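Read through the structures below before going on.
What follows draws every value from the coordinates through simple rules; no lab data is involved. As the structure is a prediction and not an experimental result, all values here were calculated from the model. Cβ atoms are built from the backbone, for glycine too; each structure is taken alone.
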Structure P
Amino acid sequence: MSREHSEQRHLALYEYLLFFWKKKKLLIMVPVVFVLATLLFSLFQKDVFVGKATVYVGGVTKDSTVNPDLIKAEYSEGMSAELQSTFQVFSPGSGKISLQLSGENQQQVEKEIGRIANAYLGSLDRLYNQKYQLSSNYAKTLSKRIEELKKSIEFYQQKTKGNLADPANAELLIENQKELSASQERLQIIQTDLLLLDKPMFIEAPAVSKQPSTLMANLLVAFLGSVLLTCVVLIFWKYWIDAEQRAKLLTKQSDPEE
């Protein structure tokens with residue numbers, strides 16, 4: 001039984017291969033038509049230009065300037081509907097924000113990506129300058145206070161010498177020494193923060209490039225897809241023919257002899 005079953009399988013495979021061979025024109029024509037249609041479609045497509053800029057936000061951590069959704073909402077205003085639909089804001093890494101949009105008009109894409117990127121960097125610069133100025137002013141105030149405390153400590157140290165020293169002066173001396181220590185610690189932290197406070201800058205300046213052509217990929221997909229589709233259609237076609245033949249044979253066998 002197994003040998004007979006194996007022979008039947010080989011026979012069925014042979015019949016399918018023979019059927020495919022008879023329909024070889026169809027196997028050739030369908031992929032050719034699909035490939036030509038894809039080629040014509042791709043050739044008539046307009047070029048797409050992509051504008052992109054990447055900004056390092058530096059020491060600016062305000063949510064409205066580093067949250068992609070908030071940035072997109074703010075800077076998409078005034079943009080054409082075409083560019084607005086392609087405008088993307090995302091973070092490619094820590095402390096980085098990328099701005100990207102695309103369109104068929106190269107000059108318009110260049111203008112918009114430049115406008116958005118420079119406006120965004122400008123807002124970061126303003127916040128950076130404000131933060132740097134406030135920290136610098138605070139550091140100057142602390143430095144001035146430290147000098148005053150040093151003089152005050154020196155004064156109270158003189159007052160507390162001797163057996164007749166006033167206890168109140170000793171308390172004031174201790175308070176000034178504590179404040180001096182705390183002020184020096186705060187000043188050191190602020191000075192370190194100022195040294196580590198990075199200025200926002202372009203990692204990737206605003207630029208426009210033409211989107212790579214997808215012609216070859218489209219042709220390959222069209223060819224493989226059409227070959228697969230044709231094979232599936234031929235398999236069902238052959239199955240339908242075989243089913244009809246079996247049905248006719250069963251009908252003849254069931255008819256009474258005349």
Structure Q
Amino acid sequence: MNGGIDSQGGLTPPSFIQPEFIEAFVKRALRPSVQDITEQQQLDDFLTSDDYVFLAQLHSDEESLNARFRNLAEEHSDRYSFGMASAADASSSGIWCYNNVDESEHTATDLDDADALKKLVDVCTAEVIPQLTRRNELTHLSSGRSLVYYLSNNEAHRQAYTKNLKSTAQQYAQFLTFVTVDSNEYPDMARNLGIRSIGGLAVQNVHNGQVFPFKGDTTSSNQIGQFIVAISEGKAEPWDGTYNEGHDEL
């Protein structure tokens with residue numbers, strides 16, 4: 001469920017979420033939207049203090065960029081952590097995001113662009129394997145990359161798959177978009193992808209519409225990787241649109 005706004009106009013955390021997320025939310029709420037960082041140890045601690053950490057190292061004369069960063073923090077400080085440090089010289093000036101979930105680092109580019117900081121947020125916080133929803137489906141379906149669907153009505157199974165396939169998804173991110181799907185939210189998708197109603201995995205070529213249902217072990221990243229390679233090399237046959245009723249493939 002989504003969060004709301006309390007009587008003081010502040011954000012309230014979403015209901016029915018895991019305790020660690022509530023704890024992180026409370027910690028952010030108790031901190032200033034932008035933490036001033038003055039010592040190396042403080043910086044080291046800050047960079048690992050949250051799942052997503054934004055750091056600005058700016059000169060005193062970069063007032064406009066300073067204001068933009070602080071505005072960004074005001075907007076997003078309920079979800080991410082923001083820190084400000086002084087830049088020692090021109091070469092050390094910049095704005096970065098540290099994604100501690102995926103162990104990646106991103107740098108804001110073209111800071112003259114008014115949308116540069118928003119782009120940094122979008123890139124840095126993008127999930128490697130997002131869950132497909134009615135709200136984001138258009139974005140993923142129109143990305144131009146073929147899709148790897150994992151369908152399950154079990155949230156724990158979807159989370160385990162996301163963790164297990166993260167490195168594989170990163171490896172093929174230029175060509176493929178991996179998504180998980182709550183099969184309760186998309187009851188007809190399994191039928192359209194040629195997999196069982198209880199769930200499974202399929203690859204869809206968005207350019208020609210071909211679908212490749214996966215018949216192996218969905219917990220094996222190696223098998224899934226080999227399946228992707230086989231498709232790319234033309235060694236896998238696309239689904240012909242027929243079902244085997246006796247094997248619950250509807």
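Compute distance in nm of label points 7 Å out along Cα→Cβ at positions 112 and 128 for each of P, Q and report the one that scores greatest.
Ranking P, Q on distance in nm of label points 7 Å out along Cα→Cβ at positions 112 and 128, first place is Q.
With log10 I(q)/I(0) by the Debye sum over Cα atoms at q = 0.10, 0.15 Å⁻¹ derived from the coordinates and found to be -0.62, -1.09, which of P, Q does the value describe?
Q
helix-only ellipticity at 222 nm (-39500 (n - 2.57) for each DSSP H run of 4 or more, over all residues; to 500) computed as -10000: which structure among P, Q?
The value was obtained from structure Q.
By the measure relative contact order in percent (Cα under 8 Å, 6 or more apart), tell me the structure among P, Q with the highest figure.
Top value of relative contact order in percent (Cα under 8 Å, 6 or more apart) goes to structure P.
Quick check for you: by Cα Rg over 2.2 N^0.38 Å, for residues 40-95 alone, which of P, Q is greatest? Present the calculation step by step, with values, prior to reporting the outcome.
On the way: P: 1.50; Q: 1.12.
Top value of Cα Rg over 2.2 N^0.38 Å, for residues 40-95 alone goes to structure P.
Taking 12.2 as the value of mean count of other Cβ atoms within 10 Å over residues 208-215 derived from one of the structures shown (P, Q), identify that structure.
Numbers: P: 12.2; Q: 15.5.
Matching structure: P.
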